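Multiple structures follow.
Bear in mind these aren't lab numbers, they're just calculated from the coordinates by the rules spelled out. Keep in mind that this is a model prediction, so the values were computed, not measured. Cβ atoms are built from the backbone, for glycine too; each structure is taken alone.
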Structure P
Amino acid sequence: MPESNSDSKVEMVITSRERDLGGFTVRRILPYASHRMVGPFIFFDHMGPAEFPPGHGIDVRPHPHINLATVTFLFEGRIHHRDSLGSDQPIEPGAINWMTAGRGIVHSERTPEPERSRGSKMEGIQLWVALPKEAEEVEPSFKHHPKETLPEFEINGVKLKLLLGSAFGRKSPVALHSDLFYVEARMPKGSRLELESEGRDCAVYVAKGRTHVEEKEVGECSMAIGRNGASLSIKADEDSRVMLLGGSPLGERKIFWNFVSSSAERIAEAKAEWKKGPRPESARFQPIPGDDREFIPLPEEPPPVKGTIM
């Protein structure tokens, strides 16, 4: 259960829920039943850390998205990204990979063959970002930004890497559809950092280590969410790797499986389309060149869950 205090700048602290995907652990933070989004961020998964023996790895088969953007940021390891646009990109630590699903895209994520053959480690964060209503049905796209292109700087001994948007007086080169920020902070024990929200939603996720956000202790794999656009003060109780994120809210979104949209009708249309699988004649879901022999089928309708819409 999340911790909450109406007198605090911190609205709640959410501890991740672990899911075992077969030798591979994912820790999910968002969406949470009582707090579904932080700014436009609607999905937050901490992947790993995982260690794969030779001959093993991840195989996320081709699957669809609509009306959102995905963001993958790795701490360790490599992932082979392919999509229905023909993108064929190894995802490496420190780089940002921004995929805009728009009206529809299909992609797969697998351990590259060299790493699979010799064994590998993998850890990272995967996010979904809801798109503004006027951008939900844009043409899909994929952009890879090498780690050298992302601003790195230091404040009070804290090493910061600006991944998306604008924060701390700097701007990331990644082209976005809305006002948001996403920052990696490496905080030595005893260091402090002020996260100025500028009136936006903001949250602090501790990927490794232990911190205090305002008066709240926030341990490893937990997220502190700010209240009503409040700025947050962070103190590292031990050497910590912290992810800072937030932005201007976009309004309510509906979710079913991999589909996020402001429109229930659009999600119903995507569900009906994906039941047929990826097809060259599909207006939303084309096959992936080089990875078109299998796909993840549409799941059965889930039972109603408190706090969910779809």
Structure Q
Amino acid sequence: MKALVLHLAVLAALAAMGFLLPPYHHGMMARVLVMAVFAIGYNIAFGYTGLLSLGHALHFCAGMMACGIAMREGVAAGPALLLGLAAGGVTALATGLLALRTAGVSFMIVTLMFAQAFHLALLYYGGFTGGDEGFPLPGAARRLFGLDLTQAGPRYAVALVLFGLVLLAQWGLVSSRFGRSLIAMRENEERSRMLGYNPFTTKLAALVISGLCAGIAGAAYGVLFGYVGASFGTTQYSILPMLYVLLGGAGTTLGPLLGAGLMAWLIDAASGLTDSPLAVIGVTLIGLVVFAPRGILGTLRQRGLKWLP
């Protein structure tokens, strides 16, 4: 019950912020919420299942490209978002079938290679995909359920609804029997196998769910902010969700949101103080690894708040 109240309180606070924040912060928070959805997907694979991937930019960018190209060809925003969702799941299924034949460092390298190959393919077919320059989505097409997503208020509302649905779905997933099997797989794969769980199919299911989250996040990012490009398939966008999860707390349901929000605030604050904001972020992450290796919420849970989901 405490966990449910906490999740609803967080969503209520985010909804209240929609009425209190100025337009600039509406845009910033909308980005945070979409990237938090991306990080939730990564958290399911890494935080709960123990699969350290370096190729999640593939699923994010695949969802963005599928949605953006469909809208460019005249498909409405709603169906295009569903295409982005499907693209993230399909790419996760295809890469997972091969990558899960490896483990550990090999798994990381294979996922990174798939993501790099996809990014290079987008550049090679730049005449169709727009390459690194990408292409804008027309404002007239960026309408969803009658809402004009070129406006700050509706854009924030849609981002919040998407985040709320994915957050509650994540909580339901990790509280279920399947979610407990993911955690068991992370803690001791051999013992889980002895209990009757199939590691390959369980991990593949986790990767597909993770890819679906990444795909819908990429599609939503394109629709909400009106731009699609191959630059979202670079290694940077595989590293970002990992940093969000590590900062907020791997294996915690609210860790992705906390990590994405803190990282956005750090970048914004550091950019006003120095010409090298990444140096500030690097020092912060080093401090995190030294003093709170489980992330902020993971450390709080370890030190007393055992009920934190």
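Observations, loosely collected:
- Comparison of P, Q - label where distance in nm of label points 7 Å out along Cα→Cβ at positions 170 and 226 is highest: Q
- When relative contact order in percent (Cα under 8 Å, 6 or more apart) is computed for each of P, Q, the one that comes out at 33 is Q.
- Entry that produces 2.4 once distance in nm of label points 7 Å out along Cα→Cβ at positions 34 and 234 is calculated, selected from P, Q: P
- Which entry (P, Q) yields the derived value -1500 for helix-only ellipticity at 222 nm (-39500 (n - 2.57) for each DSSP H run of 4 or more, over all residues; to 500): P
- Which entry (P, Q) yields the derived value 1.3 for distance in nm of label points 7 Å out along Cα→Cβ at positions 50 and 210: Q
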